Structure I
Amino acid sequence: MKAQFVKHGSSERPVLIAGGGIGGLAAALALVRQGYQVKVLEQASELGEIGAGLQVGPNGFAAFDALGVGEQARARAVYTDYMVMHDAIDASRVGHIPTGEAFRARFGNPYAVIHRADAHQSLLDGVIASGRVELAVSTAVDRVEQSDDGVVVYDRNGGQHHGVALIGADGVKSAVRAQYVGDEARVSGHVVYRAVVAKDDFPADLRWNAAAIWVGPNCHLVHYPLRGGEQYNVVVTFHSRDKEVWSVREGSREEVQSYFTDICPQARQLIDLPKDWKRWATADREPIAQWTFGRVALLGDAAHPTLQYLAQGACMAMEDGVTLGEALRVHNGNSAAAFAHYERSRVARTARVVLSAREMGRIFHAKGVERLVRNDLWKDRSPERFYDAVEWLYGWTSERCLAA
């Protein structure tokens, strides 16, 4: 007998989603747009996002649109005029990518930056407006049991949640992945400090309407405007001297300043700005070929945690949600066929993102002669050549998401 999802309006059990972050809410929206009942299990006491800014490529906006919240996300975003890379040692410009009319014409959508909380709120607005998603907070998934006709999720408070299937969108330290895959994280040794700075406190000579990066040996710095230019996102990354454990905690002003002694004065202004830093010791995992396990499927960071160097984590999670919804549509709710189609449509693409992000981190942090090669590689490259290089990434659309 085919495993069949049940449409809204039935008394049958919902599709359960572990995780109420960007990936979990994207999956919820995709499912309710196909007519399914959904219940989201979120471990935090309230739905929201920590962090600061994120970058949204054209593929991210294509996903927002497919989820029905493109208008909300666009209203909260800041549209950049260009992306730019400078050498953090000598301040020379390495690469410049215009993101204006020609970029939009090429990819069908803009490039923008947005506060992570605003991106999440756009999805949450859509979820709430649907009236078809039950949200359970303070509900951390502990383990899953499957049967021929459904799943039971046990939370850490002793509660039980019955559903027809489970989407594991519970983030980089996914309990669902731990149960079904059990692999180890690959700790990068790279530490990321993030902060948001008010416009009035941000250096006037760096108030560019751009996603800007300063690349230096074993480090880099990023800045871009948020919330109508009233705030600026500041992100600095360095190779830690210490053995790191995958974690998030409050940062130390003294620590971050100790890693940037040799960068140029203009870039160094960035690390002197924030009063409070949040510190991430980063990690990813080796790409895997299997994301689906009977009535359980992984999504977002639970499926393909990646380093931040392509700025694509949120976009990939939203793409996953859209693709899952489309797979269920074309297979008329047959979960086995839909999960298999979703998996084969996403594995290679997201693995390419994970592996490309690692390589981009190496390029950003080049030193010695390799730094000189990097700078010559992108010097004077035309916008069209840059656009060609990212076509595979930014050219994604919901209409072609099941092409694999």
Structure II
Amino acid sequence: MTRFVYQCTDCGRRYPRDAVRYLCPLCSRDYRPGMPLLGVLSAQFDYEAIRAKFGKDKPDWNVFSAVEKKWFPPMPVGNTPFFRSVALGEELGFSDVWIKNDGLNPSGSLKDRASFLVVAEANRLQEEVIVAASTGNAASALAAVCASAGKRAVIFVPHNAPRAKLAQMILYGATVVPLQGTYDDAFRLSLEYSAKRGGLNRNTAYHPLTIEGKKTVGLEIWQQNRWRVPDVILVPTGDGVILAGVHKAFYDLKAAGLISRLPRLVCVQAESSDAIHRYVESGVYEDAARPDTVADSISVSIPANAHWARRVIVESGGFSLTVSDREILDGQRVLAARTGVFAEPSCAAGVAALRKLRGSNRLDRGAQIVLLVTGHGLKDVEAAMRSLRLPASVAPTLAGCESALKAQRKKGRR
């Protein structure tokens, strides 16, 4: 591990590692529940030391870590597949499309990366309880990593979180509190609970190590891409923390002199959960009024990391766009049919966005484009079923089977 300090992404003040735990003490004085976070912290490393220590022949990724390896939970996270899909590129009209499939992390989502590092920090601080708010994936991830490390997870979730994710949390042994409210209600209550009852709060962006954990997906992309920076990375976006994490990976690499440019980041949001998109387009922040979307993982009214997310999109030369629920479900089907990757709806938003960009001048048709798949489709099978009709059962005879196959071929031609 390389030495680091925390720097406020709003005012720029710097703090020693153990002088702060969550937000900038000065900027966060103006924060109130019901607004994007103020004073989100970013870990700033000794980049000269990283440059001196890091070698591509034997890469030591611990130099980029904000927690020492000795505190890591005993659970393998990361090193997920990265591959090119010619078939998907041809379907969408781009010649160099790649998939980073983080749905193959242990609990089935990219959120394992953030939970892994926060639990490592809990080990360092000797905290036994970790608290979080989530629509599902962050909670499942935290519950899984806590189970591996012998920690207790206390999780606040909206009552309508996907049942598969709720089942995961409970099976992992977490204390789960479903709320008759939204993700924003869960976020607020989790802060109140940890402030009064103690424990380490894992809330996205509120704890700076959630961003440090998620940046590892960007570091992996760079390595798996043979030490090249992709031209574009499409990121399904809710709170904006994955966006910040991907950007932070390439920011760190550039600051250490290991790369010369950043990838363009494209923020993809659901039409009804579009607060960051409108913030990027107008420069004025407003909540998403009714974030009701099939893509539960990116459904949020008040994105916690809105301010930093907007900055990284602009800094990378990227942009944002929205997609409808119908486009998302169609993207889910296309991704599965062309690549064999079954992604939950939020991740399919990237496919829907790329299809929407076909023929536009916002992306070069020959650019290397990475689609970040952040969660497995088995997380929310009920959502996938909205656009599917299962075949009717037939008599167990060859004639019955042939009749069914003929009907399905006919349907496929329509």
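The table for this structure:
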item	result
Distance in nm of label points 7 Å out along Cα→Cβ at positions 287 and 351 - structure with the largest value, from I, II	II
Source structure (of I, II) for helix-only ellipticity at 222 nm (-39500 (n - 2.57) for each DSSP H run of 4 or more, over all residues; to 500), computed value -10000	I
Among I, II, structure where mean count of other Cβ atoms within 10 Å over residues 23-30 as derived comes to 16.6	II
Given 3.0 for distance in nm of label points 7 Å out along Cα→Cβ at positions 95 and 279, calculated: source structure among I, II	I
Comparison of I, II by mean projected area of the Cα convex hull in nm² - largest value held by	II
Relative contact order in percent (Cα under 8 Å, 6 or more apart) derived as 17 - corresponding label from I, II	II
Comparison of I, II - label where distance in nm of label points 7 Å out along Cα→Cβ at positions 135 and 391 is highest	I
Among I, II, which structure scores highest (criterion: distance in nm of label points 7 Å out along Cα→Cβ at positions 31 and 63)	II
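A short reminder: the numbers here are calculations on the coordinates, not readings from a lab. All values derive from a computational prediction rather than experimental measurement. Cβ atoms are built from the backbone, for glycine too; each structure is taken alone.
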